[in-house]
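Take a look at the structures below.
None of the figures in this text is laboratory data; all of them are computed from the coordinates on show. From a predicted model like this one, the values you see are computed outputs, not experimental measurements. Cβ atoms are built from the backbone, for glycine too; each structure is taken alone.
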Structure 1
Amino acid sequence: MGVVKEQSIRVTIITYVGVLVGAFNLLWLFPYFLSEEIIGLLKTIEAVAKIFFPFAALGVAAVCIRFFPKFRNSEQGHAGFLGVMLLFPLLGILAFLLFFFLFTNQIEIWYSENSPLFIQYLYWIIPLVLFFIYKNVLEAYTSSLKRTVMPSLIREVIMRVFFSGIAIAFGLHLIGLDQLVPLYVGGFGLVVLLLLLYVKWIGELSLKIDRQQWASKPLWKEVGNYAMYSLLTGTAWMMVANIDSLMITKFKGLEDTGIYSIALFLGTVIEIPRRAVSQISGAVVSDDIQAQRLDKVAKLYQTVSINQLLIGALFLVGIWVNIDNIFDLIPDEDYRAGKYVVLFIGLSRVFDMTGSINGDIITYSKYYRYNVFIITTLVGITFLTNYLLIPPLGITGAAIATALSILLFNLIKGILIWWNMGMQPLSKGTVKVIGIAGICLGLNSLLPYMGHFLLDIPIRSILVGGLFVALAYGWKVSEEANQLVNNVLIKVLKK
């Protein structure tokens, strides 16, 4: 787990710096300077673009990670691999544009009743889709090169600082809504530009295509088949990930979407370690599977699961015991409606983290075709549960639907891998972590309120978090976690 561990730690640190910026943005800056409706507008534009972009991208990111090992040769510019990947989505982009303009009227009708403001800025979805595609390509390329630290810094920190700036400019009336939306979309374009500059800086911007290496018909047949499956699964997965926001906008309006997006952020903070691991694990799993090193894949599968569950449970417990204090930080009482959204979204992320690298294992193995069936089934379940739960339960219903869908999704993937490859991610440590979380929540129920949230947050966090870490260390839940604690203690004692 050497490369995965080293890069994941660095990326996690950078990502949590980004989380601090993002938390400041979403918990104070945005609610202070932007209304719930404007926040909902920005998040709805982003959600629609995320659903369209896998279709337009033609599965290029997954193709990049899967096939890069066949062309890896830095001295020869990887046979112009990056150039091919940049050209690859062009047909999909044309298809997306045709589809978008054909169904614009239907989109307008769908949202006109409860979210008419969204219709005014509908066409900003187009450039945002293009930015998402090439951001995705460049991140997949740098991940294949096992260079994930700088891309994470650009995406998690620089982009969020940029968003802070435009929110402040709007709040100070330096720009209006007609400038805010293009600048928000342009923030993703800034990421694309910086990623290109980074790739050039590390000497990997090789665009000259070696036609001889790319002329193989069997290769293109394999790439085409894989791209088609990746397109279907990628589009379906983005629908699952964003359908809740879109259906809230449809049934409840942009204001509820704005409140939901803030609560969603609090819940998704938990999964940051998983995102850090996934940026490098895909390339590692792809290499090991192609080299038939399945024993390494199985070990990585279980190791990542317990470590991600341990961190995810710690953060979920930490957030939940402070949930009322956190909402005290937000300068608008209306956002308290998202309290149980945080809980159920947090649970959904813990389910996903416990599932470990199951998506990578299926995607980069010969069983990748099963993804189409799994994800298509999940789309249907997600749509149905949101359709049934949002009207009566509002944004909490959307969060419950997400948690149920993600749990089912990971169960199906886990069973598929266990049945076909004999691997599974769970261990005795999994049960221990669940028990530790229960004990910590029990302690929290016994603690009195300290009188003010600025006092209550640190005391409650230290007591509950300290107990969690002590129990995890004493019960030896994770060898890696214990080793990390030991290393820290040794350095402290030496000093």
Structure 2
Amino acid sequence: MVRFSARFSRCLALLGAGLMLFVLPILSQPKQITILHTNDMHASFLPHEAYWLRSTSKPFVGGFNELAFTVDSIRKIRTTSLVLDAGDLMTGNPISDRLYKGVDGGALVEMMNLIGYEGWTPGNHDFDISYANLLKLVAMAKFPVVEANLMDEKSGKPITNREYAIIEKNGIKVGIFGVISSEYYGLVNQNSSKGVKLMPAIKIARRLIEMLRPQVDLVVAVTHVGVDEDSLIAINVKGLDVIIGGHSHTRLKTPKYINGVIIAQSGANCENLGVLDLTVEDHAVTRWSGELHQLWYHPDRKTVVTALVDSFKTDIAKEYSEVIGTWSVEANAEGSDRRLGNFLCEAQREGAGADLGFMNNGGIRKRFSPGPITKQDLFEVLPFRNILVSFKLTGKQVHDIVLKNIIDRSGFQMSGVECEWQRRGLVHIEIVKLLVNGKPVEDESVYTGAASDYMMGEAKRYLGIDTPQLTYLDETVFKATEKMIRTMKNVPGSLKGGIKELK
């Protein structure tokens, strides 16, 4: 009886070993997954000219209809696909200011729902309307919206209520988490960032990777930090497989590979769809390849988003094709860019009834072409919904701001001031004349300034002063400028005042 049991045990052991030899290769079978990715689409739901081509007649590229068609086409071939976006869905087209189901820009998220997105992390421009509106966009999404390093100060929870998500595709478990740029406070106006606490991205990434790694086959960070900061994350963490990035608008035709981490980014403005093919085996990526698919426009294609795209295209064209004035300055005329900056400063100064107007150069996103100005042209120059604010400055502050502008050429323009200055020796600068409202500036006198809420939230960086107490006006910079164009009709006549060096 004992002899039989021993033989039986040996047989079972041999059988078990044979079964293991048969089963193990099946368990370790490599699996394929494709990540389809976008970033920095900036409300580009319509196609636009491929401006970088030299041909006179330029083809059109991009738009959500073309995006939907390409995503659907690739999914039919690569059946295990995951569609992700790395932020800045908003700002760039008037659709982001239009209500849809009670949410400004809501139609953009609805289009993402229809296309079949499965993950999104917000970017800084997704806060442009307001923090409250971002939360409404998040609520509309029928897919996970992950954001791990922005916390709501009241609840102590991630602003989207999701740091991460685990998505299973054909037996592959993918853990995704989102982080935003360390420069968040400098990128988002104070009203929109109020109540939000920024946490260090690398520290958060380490914690989430450590937590996700035992549960999943693949760990993916969806980031809105820019390709340089993505590289730093890759260098400083362990266990991360992929970064789907945004913010820097980088067209990575081939993904970067740093410290075992694949970094992919698809450019901007819905011009490309990133396609990243991965082979996953034993919880690791064993092979990969990545490329960008240019989204060339084909007008005859119909997709799940066509009806929604066409309805907003018609609605926006009706309003924004209106001619509101004429730009009378030749594109290559001397000082043409400075005239535009000066004009935008003047529009804000007039709109606020202020002594001085200020404009940050980074807020001017395009130049007017000579000829008619449509409302769409103005929107492309000023696409941000910045609120016009007024504030008080002492004469001493005005003097110091002008001096900073002369010395640093610090990224802003101003109107309402007349200044003449000259160099004394190699480094010393003397302000010879400084007038506001035609009168010499007195140190103790008080003057009113006007600018956007965004610029004044960054007053230290631009003007070299702490942010003063702001009065928020019931007016956007866009609306104040539109009013001035309609009033003047032919703009601008000539530069008013200015800062001039005496030779």
Structure 3
Amino acid sequence: MSAIHIIVVEKRSDFRWSDPASRVMTAEEFVAEQADGRTRQRKVINLCRNYDYLSMGYYCSLLAEARGDRVTPSVETLLDLQQKKADSPRLASLNRLIGGLDEVPRSVNTLSFHVFFGQIEDPQLAHLARRCFELFRCPLLEVSLDRVEGSNAWKIAQLATLDPRDIDPARDSLFLSALERFTRRTWRPALVMPAPRMDLAILHDPRDPLPPSNAQALQNFIRVGRSMHMDVELIEKKDFARLTQFDALLIRETTAVDHHTFKFAKKAASAGMPVLDDPNSILRCTNKAFLAELLRDSTLGTPRTRLISRRSLPALADAIEFPVVLKVPDGAFSRSVKKAENWRQFQDIAQSMFKESEIILVQEFMYTAFDWRVGILAGEPLFVVRYFMSHDHWQILKHGSDGQLEEGRTEAVAIADTPQAVLDAAIQCAKLVGQGLYGVDLKQHGSGVYVIEINDNPNIDAGIEDAILGDLLYRKLLEHLLRQFEAPALENSVADQPAYAPGRLVAAHQ
């Protein structure tokens, strides 16, 4: 069942636009609602005339939060706006975004403009409008500016909430466009289509030369999602403020803790949205030092591994059996993985890596013609692939000195045809991290199976990981997110912190 949008107004006449799906209700009706055991998640847009403390508008947001609805604006936002401190740090941070006002006559010292869900017509003020909505997430805002005495510079004087009756009829199209973008629903008279079961955002980077999902796989997610009555949209880093207008997040971009992918995951999780990869999995899997400690305390087989620092390096001269592999803990795609054949190479590589990290890993070298990659979803095998080493190299990916990349071949394997010892190790290993989506890398060496690492963001590429299951692989991933979204426990998720979009100058006062 999809989340539904509800607009709350004090008087039915305050919302003068069409309401084809009867999604507008008065504040009195909203307050008087009785708990009905509903499991459908709701997103409430509070457009009351007044949000003052203990006013009807205030109580609508308060009760929405108490009922587990995701409401805009939140009570926290209302309290922030009521402080009306022009010198607050958040208001001050907006001043550097003010631009495009050089042609305003010097006799004009005060300006104001209206912002609808972060949108305004004037492109020169669009960034400022979006940022105002990001920091003070209120659907209708009036932004007031004061001229800095004796200059062409301006500063934020105040942000104030707007009464929906203050929307100029000449700006109806902007308001409706902003509302449609925010709710991702049509509010003009039209044939009402069935609401999707879930709105899914897929975070990706179209410029990444080594993405975790190729372009065809992303299109497969969209196509399969639509067949399951979901709305699926590809988003990028620039869409951070729009994130919570969706119901769930799938990250198909290489993750790191000091990276926007981690911020996306944290924001989604804090808003009660299902997310793959979740923040804890990113935190645990992207650092090989953490994984080394995690695996060392388990009964799983792993190559002999030790953590070293600059201080402990000299003592290793007689303790290392070569060859060994050195790794920067948060490296990805073999970029920060090197092999040392002797002590001299070891020292050179280690000193170079210490420039990136205070701690590095030294691991027993264990050559195999291929690595097993077992995809695990919620504790169950999803796919199995053999990743073969690149030609005349000891790694799957070979980074050339000229920047060229050589990749070994891959071979999909049916789960039923995978050695049970490999599957058991992968399942046990993934459970140490969580119940999300993981790619467990293993080697069969001699008579044993050894875990190399756990990836929180495993590749899902068309023609490789989906070679056995086809569309069923995408369906399983989407069903996992859908089950989490439709779970009754999500009624208690935190209030929605919605998106923003562009806006325009509407008033000037001398």
From 1, 2, 3, which structure was FRET efficiency 1/(1 + (r/R0)^6) of positions 53 and 301 (r between Cβ atoms, R0 = 35 Å, to 0.05) = 0.75 calculated on? 1
Supply the structure label, taken from 1, 2, 3, corresponding to helix-only ellipticity at 222 nm (-39500 (n - 2.57) for each DSSP H run of 4 or more, over all residues; to 500) with the calculated value -10000. 2
Out of 1, 2, 3, which has the highest value for volume of the Cα convex hull per residue in Å³? 2
Quick check: 16.1 is what I get for mean count of other Cβ atoms within 10 Å over residues 437-444, calculated from one of 1, 2, 3. Which structure matches? 1
